[in-house]
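Colleague: Once you scroll down, you'll see the structures, which are given as structure tokens.
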Structure I
Amino acid sequence: MNKTVAIVINTSWNIFNFRLGLLKALQEEGYKIVAIAPRDDYSEKLAALGFEYHNIDINNKGTNPVEDAKLVLEFYKLYKEIKPDILLQYTIKPNIYGSMAARMLKTPVISNISGLGTVFLNDSISSKIARFLYKVALKKNTVFFQNSDDRELFVNSNLIKVEQTSLVPGSGINTELFKPKEMQEKNKKELTFLFIARLVRDKGIVEYIEAIKKIKPQYFNSNFKVLGSLYPGNPTAIAQEELNIWVEDDYVEYLGHSDDVKSEILKVDCIVLPSYREGLSRVLLEAASLSKPIITTDTPGCRDVVDDGVNGYLCKVKDADSLAKQMKKMIVLSDEERSEMGQKGREKVIKEFDEKIVIERYRETISLILNS
């Protein structure tokens, strides 16, 4: 009988957009694949690909302890029904509450810590509770981290033992799918920057706007765009009114949300992400794979993708002056210099972040756990 691998994430959209390569590879190897996530527009697409799908209601923004206790019970009932041989869990609530349920059923788990979010960016009571819950939940898991800084933080905070951990290069990039156009369009007069992220302050959107204010008077031919959803409910969310002012004052063009980020990246000259911290930025990996130069922060999950001065520039965290300086450096480069930066970025992604590397790591680890 085929072994069952269940993947658990906080949105079906995430599974469909970032984990399909892994799931298809495991399916081809003979595993039965079960997808567990809240129902959204992508749930049926997963089922259409031959994956068994199960809905679970997760309030991604909620911190109600009663609600979270019920979520443990929901995970327990679902896992008991499905009887997976191994669980692949991503995002904070599956990693914490799904792991608690899995331990009761003695089901092995591979957790993927894809970013620390606000839990580790502040020292509030809720953050301290979350760290304690991580320590309890991950005790028996194999844990994949996407950058060495996050792993060191967990180990040094005594949340996990180093022998439980391993590094993987994010979700990996299908470098054949994310391939630059044969002929990149050249525009001698204008340079277009694009910020791609959820519109929360932790992504550095305010620093991006402040940097634009410094650049515009001198380089009035440059264009600045923003792609990403508003995220009401998040403690650092940008309000619609604030976004409207930036657009009305002609600092940025707002593109809204897109399911075809690749097409938007291909239209611009440089990707900007002044994030405060990432697990390993998917947007930066996609941009580099598409041969676009990058400006990002010298912080975990961002600097991993950019060699400063080679395939982009690094700026200081929470520093609009530093960001503006690096954006100006990008503007004054020649088309040839920017093109060479983009090519270096693609070479780096192929060598270090190709999806095949991630798939192989999961294959090896799943086989080792199930055969031990």
Structure II
Amino acid sequence: MSSDHNMVRPKYLNKIEDIEGLSGDQQGQLAKVTEKYRFRSNDYYLSLIDWNDPDDPIRRIIIPDLCELKEWGSLDPSDEQGITVLPGVEHKYSSTVVLLVVNVCGGICRYCFRKRVFVKDHSEMLTDLPAAVEYINQHKEITNVLMTGGDPLILATSKLEKIVDAVGPIEHVKIIRWGTKMPAFNPHRIINDPQLLKLVGKCLDHGKQLYIMTHFNHINEMTDISIESVKVLRNGGAVLCNQTPIIRGVNDNPQAMIDLFRKLSFAGVPPYYVFQCRPSSGNSEYAVPIEEGYRVFERAKANVSGLAKRARFTMSHESGKVEIVGMTAEHIYMKYHRAKDDKKSGSFLIFKRNPDAYWLDDYGRAIESCSLDSLSESFSLK
């Protein structure tokens, strides 16, 4: 651990008028946005911005934009409310339960799909850990527990440890996952906290594999210190993978995605999912049409090694995780990578092309679809 980083604690900023890189007029204009959608960042992450470049990708990720005031989408585009079994506990896929352990992030991405967490008081966060543990105990099919929010690593390690200690003894849970952007937003939080590294080891001592799903969107986030924080977690025994949506003005061109995929693989954080930006409120100017996104994704994959091309281009639809797998001049091909209804997982869908489609619903009815059971004999799964 580098002593140069010891005790460095980035300063968090929650008011747009505190951003020195913005003029007074800009601050005044953007206050209209922050009245509706909260702003949060820190001085480390803001230092990555080139304020002389109006198209700087980090600026695009974290600084509010008037485009967010355009009416578009909904606050819960994937109907997470419909899969909530207890406050802060979601169970969409049979083997995985999601715990929303906190409603704060190291920064608020402007394209966030859970804006509802930041726009009003609500009771979506986990409030009754014993009840959540009891639910998991009663559902033996659950093998994965994903801790997200918000960002679990914004919590004090002692609070994080209480959750790990509650979930760890559950025999049928084999994997604990943390979904976090902290290696990008505040790598010091990882590097300067030896207790966090001990907690990584504690997960393994419980007999669970810890997977950390990082959230690097652009190569400019992958600074030397952010890569050092990744190494700390990997050396502690965690397995790291990366997920990112395709975001207009950030990584919506092949070269940006090539650079990201390569550096992720060099750092030992293979690309996992590339998501279609969800149609959340305020996201109209951050989203890229599905078919354009698919071309960017495939062009990028064609120019990286196998270790860097593991990612799948998917959308987290209400009905399941839908993977975009191919296109011809007339048709686009998709399949349920994982369906809410397990019987539909693997089902193949064919639609007529629609270059203006941003979401599965924009394609209307599939012109052809087939399930696995229609192609082969059925299997009894235990």
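Colleague: Upon calculation of distance in nm of label points 7 Å out along Cα→Cβ at positions 176 and 288 from the atomic coordinates, which of the structures I, II produces 3.5?
Modeller: II
Colleague: Still on this model: Ranked by mean count of other Cβ atoms within 10 Å over residues 64-71, which of I, II sits at the highest value?
Modeller: II
Colleague: So if we calculate mean count of other Cβ atoms within 10 Å over residues 152-159 for every structure here (I, II), which label has the highest result?
Modeller: II
Colleague: Okay, moving on. Compare mean projected area of the Cα convex hull in nm² across structures I, II and report the one with the greatest value.
Modeller: Largest one: structure II.
Colleague: Taking 0.45 as the value of FRET efficiency 1/(1 + (r/R0)^6) of positions 112 and 192 (r between Cβ atoms, R0 = 25 Å, to 0.05) derived from one of the structures shown (I, II), identify that structure.
Modeller: Structure II accounts for this read-out.
Colleague: Looking at structures I, II, which one was helix-only ellipticity at 222 nm (-39500 (n - 2.57) for each DSSP H run of 4 or more, over all residues; to 500) calculated from, given that it came out as -7500?
Modeller: Of the options listed, only II reproduces it.
Bear in mind these aren't lab numbers, they're just calculated from the coordinates by the rules spelled out. These figures come from a predicted structure and were not determined experimentally. Cβ atoms are built from the backbone, for glycine too; each structure is taken alone.
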